[in-house]
Every structure is written in C-alpha cells, then in structure tokens.
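**Student:** Below you'll find a set of structures to go through.
Every number in this text was worked out from the coordinates using simple rules, so none of it is lab data. Since the structure is predicted, the reported quantities are computational estimates derived from the model, not experimental observations. Cβ atoms are built from the backbone, for glycine too; each structure is taken alone.
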Structure 1
Amino acid sequence: MKSKSYHLSKGFTLIELLTVIAIIGLLSAIVVTSLTSARLKARDARRLNDVMQVKMALDLYFDTFHTYPALTGSNPACNGWYTSKDDVFMQPLITNKFLGAALKDPTQDGSSSCGNYAYYKFEAGEYGCPANKGDFYVLGVRTMETVTGSNIAPTSPGFKCPSRDFQIDATLGKQFDWVMGKFENE
C-alpha cells in the first residue's frame with residue numbers, strides 16, 4: 001500500500017497578496033476622503049460658532065451702550081471692512097468683556113490680506129435701508145470650505161438693503177458665503 005503525502009502551502013500566492021493590498025488601499029482611500037470631508041465640515045461649524053459668538057457679543061454691547069460698535073478708519077485692502085485679520089472690530093467686545101478673545105479663522109495663518117470674518121456698521125438709510133430702523137451692522141464669513149463657486153451657505157440668513165445685497169452684490173459679485181445683519185431699531 002502506497003502512502004499519500006499531502007503538501008500544505010505555507011504562504012499566500014502573489015495574486016492573493018495583491019488582492020489584499022488592493023482592498024486595503026481602497027478602504028484607506030475611502031477613510032481618508034471621509035476624514036477630509038469631516039474636517040472641512042468641522043472647520044465650517046467652528047466658523048459659524050465664531051460668528052454666532054460675535055453676534056451675541058454685539059447684542060450684549062448693544063444692550064449696554066444702545067448702539068453697535070462704530071470704528072474709525074477702515075481697511076482699504078479689505079474693501080473698507082473690519083476683519084479678523086487685525087481684530088479691530090472685536091476689540092470693543094473684548095475690552096468690555098462681551099467676548100473672551102479675538103476669534104480667528106481655523107485655517108488662516110495671518111498671511112492673507114483680509115481675515116475671513118468681516119464686520120461693518122453702516123449709518124441709518126445707507127444703501128436705501130429704512131432710516132427709521134436706525135444704524136445697522138453686517139457680519140459675515142467670506143469663505144467656507146464646504147461652499148463652492150457662486151453658491152452660498154444654506155444656513156446663511158443673508159442681508160439686503162434695496163440697493164445692495166451683502167451676500168451677492170450685482171456689481172461686486174459674491175461677498176460672503178455666510179452673512180447676517182441687524183438694525184438698531186428692530
């Protein structure tokens with residue numbers, strides 16, 4: 001009687017190894033893509049949180065002084081807007097302890113000419129807004145990472161006067177991905 005000998009393989013074939021490597025590569029690409037998308041959304045959520053903190057600080061400032069901060073001078077490099085680049089518009093809020101510290105965009109390193117958050121107080125009646133509503137401010141986020149092209153953030157309340165839309169101006173184009181404004185007499 002002849003004995004049969006069985007030869008057991010002690011490894012993987014090249015095809016099996018390449019298949020496993022391809023599957024791992026595909027899964028890694030999916031995970032990295034998901035993480036990148038989550039990071040973009042998280043930074044945009046922080047931007048919205050920052051401007052809501054500024055809005056609350058502006059409301060507290062108004063409750064105390066019955067006006068919104070009016071700043072002198074302007075930043076011509078930023079179309080006259082006060083921005084988070086130099087923190088000028090946040091200083092009255094910080095000085096009066098309505099805001100703990102200047103808020104900076106999570107991705108801006110200070111090298112850009114304008115900060116991503118912008119503020120300006122306009123006089124009553126400017127751009128055809130009703131003068132009886134008083135002075136008003138506009139607060140915006142110029143760029144959000146999950147907003148592309150000429151789109152705007154779906155959560156943006158927007159702000160318009162009869163002769164100017166502060167989100168997408170007919171002459172200037174898109175100004176902000178997210179913007180809001182408030183009148184003193186509302």
Structure 2
Amino acid sequence: MSKGVTIWFTGLSGSGKSTVALILVKKLKNAGRNVEILDGDVVRTNLSKGLGFSKEDRDTNIKRIGFVCHLLTRNGVMAISAAISPYREVRDYNRSLIGDFVEVYAKCPLEKCAERDVKGLYKKAMAGEIKGFTGVDDPYEEPLHPEVVCETDKETPEQSADKVLKKLEELGYVTTEDLSRAA
C-alpha cells in the first residue's frame with residue numbers, strides 16, 4: 001500500500017487553489033495513486049452545511065476537512081484539501097492531527113484574485129455589501145513555513161502542480177517512476 005499524505009492548499013479566494021489541485025489530482029491518478037480532493041466549496045455544501053462565516057464556524061469547517069483528510073491519509077490515500085483556511089492556528093492543528101501534511105500556499109496578490117473573481121464577491125466585499133470576507137475585512141494569515149509556495153500570478157497552473165509533485169518526490173511520497181507516469 002502506498003503511503004498516504006494530505007496536501008493542504010491554502011490561499012485567498014481566487015488564488016488558484018482548486019485549479020492547481022485538480023491538475024495535481026489528474027497527474028497523481030495517472031501515476032496510479034489513490035487520491036481524493038476536498039474542495040472548500042463542495043465541503044461547505046455537504047459536510048459543513050449550516051455553518052456560517054464567523055471565525056468559530058470557519059475553524060469548525062477547516063477542522064472537519066482536516067479530520068476527513070486524517071482518515072484518508074492514515075488509510076494510504078493522498079488527500080488534497082483546497083480551502084481558503086485563513087487562520088494559521090487551525091492549519092497547524094490539522095498538521096499535528098494528520099502528521100503526513102504538505103502545506104501548499106497558493107500565493108497571489110489580492111488585486112489579481114479580485115480580477116479572477118467571476119462571482120463578483122470581492123467587488124461586493126469592497127463595497128461593504130459582504131462582511132467578513134477573507135482578505136478584505138477579515139484576515140488571511142499567510143503560512144510561515146509552507147512546504148511549497150506557488151506564485152499563481154507568475155506561474156501557470158501546470159507549473160504550480162509540477163512544483164508540488166517535485167516536493168512530494170523530495171519528501172518521499174511519490175517516486176521518480178510515479179512522476180514519469182504522471183505527465
């Protein structure tokens with residue numbers, strides 16, 4: 001059985017977390033790995049329905065995602081989380097719970113994230129129509145020591161996914177043979 005790991009994407013809304021994560025999923029599946037993705041929007045609809053956006057509710061949501069990732073990881077699955085997860089303390093909690101944890105920071109300037117926003121949420125938040133929006137009037141705490149930083153305003157999503165794959169190889173979660181099949 002292959003060793004499980006959680007690959008935890010964090011970053012502002014619109015930073016490219018889900019886009020890069022989906023490319024990574026495809027590459028890992030091509031390599032024959034068992035992979036599950038927990039996307040923040042999908043989890044909110046199913047696992048965390050009824051939670052709001054207070055700090056307490058956001059923490060609960062991220063801890064729930066972390067718990068599912070923990071279960072998957074300990075059973076040999078490569079679990080990928082793509083959720084804003086704005087607070088460092090809860091990301092660190094999940095890191096300690098899971099153990100095999102690779103933090104990927106989808107780093108992108110707020111202005112670029114707002115340009116990419118097809119739902120118009122940043123525009124509404126900046127106009128005061130949405131309160132507590134991460135990066136606008138609620139904090140996003142950047143990771144202090146992520147294993148991977150993807151500068152999604154400067155790299156293609158493919159380049160970012162390949163950067164994550166290289167780190168997974170360096171850490172022993174995938175092999176060179178896996179990478180040759182992942183292409």
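**Student:** Suppose mean count of other Cβ atoms within 10 Å over residues 96-103 works out to 17.9; of 1, 2, which structure was it derived from?
**Tutor:** 2
**Student:** Oh, and also: 15 is what came out when percent of Cα pairs over 30 Å apart was calculated for one structure; which of 1, 2 is it?
**Tutor:** That value comes from structure 2.
**Student:** Let me ask something else about it. Computing relative contact order in percent (Cα under 8 Å, 6 or more apart) gives 17 for which of 1, 2?
**Tutor:** Corresponding structure: 1.
**Student:** Please state which of the structures 1, 2 yields -14000 when helix-only ellipticity at 222 nm (-39500 (n - 2.57) for each DSSP H run of 4 or more, over all residues; to 500) is computed from it.
**Tutor:** 2
**Student:** Quick one: mean count of other Cβ atoms within 10 Å over residues 88-95 came out at 19.1 when computed from one of 1, 2, so which one is it?
**Tutor:** For mean count of other Cβ atoms within 10 Å over residues 88-95, the value 19.1 is produced by structure 1.
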